[in-house]
1. Suppose mean count of other Cβ atoms within 10 Å over residues 54-61 works out to 16.2; of 1, 2, which structure was it derived from?
2. For Cα Rg over 2.2 N^0.38 Å, find whichever of 1, 2 sits highest and give me its label.
3. Quick check: -7500 is what I get for helix-only ellipticity at 222 nm (-39500 (n - 2.57) for each DSSP H run of 4 or more, over all residues; to 500), calculated from one of 1, 2. Which structure matches?
4. A value of 48 was computed for percent of Cα pairs over 25 Å apart, for residues 70-237 alone; which of 1, 2 is the source structure?
5. One of 1, 2 was used to compute FRET efficiency 1/(1 + (r/R0)^6) of positions 174 and 262 (r between Cβ atoms, R0 = 35 Å, to 0.05), and the answer was 0.10. Which one was it?
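Only the coordinates and a few stated rules stand behind these numbers; no lab work does. Owing to the predicted nature of the structure, the values given are computational and were not obtained by experimental measurement. Cβ atoms are built from the backbone, for glycine too; each structure is taken alone.
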Structure 1
Amino acid sequence: MMQGEDVCILIPTLDESRTIGEVVDGFHEQGFTDVLVIDGGSTDDTRAVAEKHGARVVQQSGSGKGQAVQEALGMVESEYVILVDGDGTYDPADAPKLLEPLREGQAEHVIGNRFADMRDGSMTRFNRLGNRLINRAFRYIHGRDFKDILSGYRAFSLESTERFHLQATGFGIETELAVECAKYDVTTTVVPITYRPRPEDSDTNLHPLRDGAVIFATLYRLAKTNNPLFYFGSLGVLSLLFGGGLATYVGIEWFRYSVSHEVLAVVAGVAILFGVQLIMFGVLSDMILALHREQLRRLE
């Protein structure tokens with residue numbers, strides 16, 4: 001069994017006093033002894049409750065879930081890590097399923113798919129729609145289908161994270177982990193898990209609109225180094241559309257009413273040229289990235 005000292009259960013928390021005790025106990029019952037709770041400055045009794053239930057508790061130096069994960073990974077000495085939220089929505093009994101692909105050498109990173117067994121009331125329709133849109137965007141931009149990139153329940157080898165360059169400080173950390181797996185060709189698999197409703201007497205730290213915008217921005221920002229053709233090409237297409245629309249307006253005004261718009265014509269021309277250059281730059285960057293990846297494979 002790959003438990004005990006081989007696995008660290010990593011739980012970022014913020015005001016989770018009503019659920020953290022049960023979460024820690026659940027993993028202890030599964031045979032895991034190393035439970036690390038990194039707290040983001042809770043104003044309730046989260047740290048005291050976690051310590052009472054036998055967890056190792058550290059207060060993070062910064063703020064945000066992403067910063068907590070990055071800081072905690074530097075404290076982990078176990079070979080494998082299970083990352084899980086402390087809100088009681090994930091079942092500790094699913095941990096062995098997450099670890100099995102690692103134990104069998106089939107993967108370096110395992111994502112728990114919440115949509116495989118999502119209990120009633122665990123996610124609003126709005127949040128479910130947002131999750132599906134984000135997963136589709138990820139699949140389109142980064143070319144991999146991880147089913148549920150926003151899942152907060154995942155397992156991975158500590159060694160695989162040494163290749164990552166994590167920068168997200170907030171809820172974008174799950175997205176960034178997924179992108180880094182795709183970027184560095186980390187063997188990733190998806191397993192079904194149960195996703196339960198959050199207990200009624202606990203409050204969520206998630207703000208759907210704000211955090212959703214951050215996640216989409218993270219997806220787009222990371223496309224710069226993982227899919228430069230999309231990153232620069234999309235900007236180029238927007239510039240072409242703007243320039244083409246403006247040029248059409250200038251042309252109509254000139255041919256129909258003999259009204260000239262010299263300044264607008266210059267702006268349209270610049271926008272079109274800028275768009276073409278961005279698309280060309282995207283194509284060249286994509287070719288360079290493909291050659292770079294091929295050289296890395298040969299070196300490995």
Structure 2
Amino acid sequence: MRIDGQGIRVDEFGGDGGAYFLTHLHSDHMAGLAKGWNRGLLYCSALTAKLLHERLDLDGDVVRVIEPGRPVAVDAGSGAFSVTAIEANHCPGALMFHFEWPGGRVLYTGDFRLSDDIRAQAAAFAGVDVAYVDTTYDHPRYVFPSQEVSIAQVLELVAEHMDKEVFLAVYSIGKTKILQAVVEKFGVPVYVTDQVMRLYRAMGLDGLVTRDEDATNLRAYARGYYGKYFPWRHRRFRSTHAVIIPTGWAVDTRHSPNGYLFVPYSEHCDYPELCEFREILRAKKTVPI
């Protein structure tokens with residue numbers, strides 16, 4: 001997204017800009033980023049910077065770390081501005097950005113799940129001129145339990161099926177709280193792909209995961225794996241395997257015809273949280289992202 005008039009690009013790296021900002025390391029927020037990228041300076045969290053180095057070999061030549069809560073002065077060529085990062089309560093390293101310059105203030109949320117800290121920050125930045133807001137679940141039918149309740153549901157399902165191979169649908173980074181809770185509860189690591197292992201090592205969380213299939217009956221793959229490669233169509237697998245899919249979309253798929261076990265877990269706001277956030281922020285204009 002380009003912030004008009006200030007040379008700012010957020011989660012968009014293919015076009016010309018004066019300063020670039022990455023909210024978090026999910027592919028749908030990284031358009032244009034690749035090995036060798038050098039269009040300008042890229043600002044992100046310290047953890048995202050580590051992941052960028054691991055995944056794309058980008059380093060301090062182009063990457064600048066921005067710490068939450070500390071305003072940073074930036075000159076994007078077309079004008080100077082201040083940016084303040086805010087913890088987004090999404091995946092590890094995820095940030096929001098509040099931009100301010102004479103006569104203008106903009107908040108870009110990226111993906112986020114409402115928390116008490118975000119409520120306080122929204123109140124502090126109330127009245128921004130424009131808010132770019134994550135509206136993934138902006139419909140009244142999306143009402144989620146707290147993450148703590150959802151994680152407890154996942155743990156119950158894992159316990160029920162620990163005599164089988166248990167598969168969890170997670171992201172390369174993200175839904176990490178679920179893996180942490182599962183490993184703490186059952187005392188065994190989760191088998192992941194080599195790419196995910198490298199990312200968890202970069203995050204300092206490699207104690208949660210393993211590349212040794214024989215060390216655990218717990219496996220984690222991205223959601224797409226189960227549709228493309230998992231042989232679930234053979235009913236005999238259901239006596240030896242369990243597939244648990246924590247997702248906000250579980251609201252639409254609670255009774256899965258293929259036998260997957262859906263749990264309504266999300267790292268995005270549900271509809272009541274979005275309404276509350278917008279009420280606190282009181283932006284003059286809101287743009288969905």
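1. Numbers: 1: 16.2; 2: 13.6.
Source structure for this number: 1.
2. 1
3. Working through the options, I get structure 2.
4. Label of the source structure: 2.
5. Numbers: 1: 0.10; 2: 1.00.
Among 1, 2, the structure yielding 0.10 for FRET efficiency 1/(1 + (r/R0)^6) of positions 174 and 262 (r between Cβ atoms, R0 = 35 Å, to 0.05) is 1.
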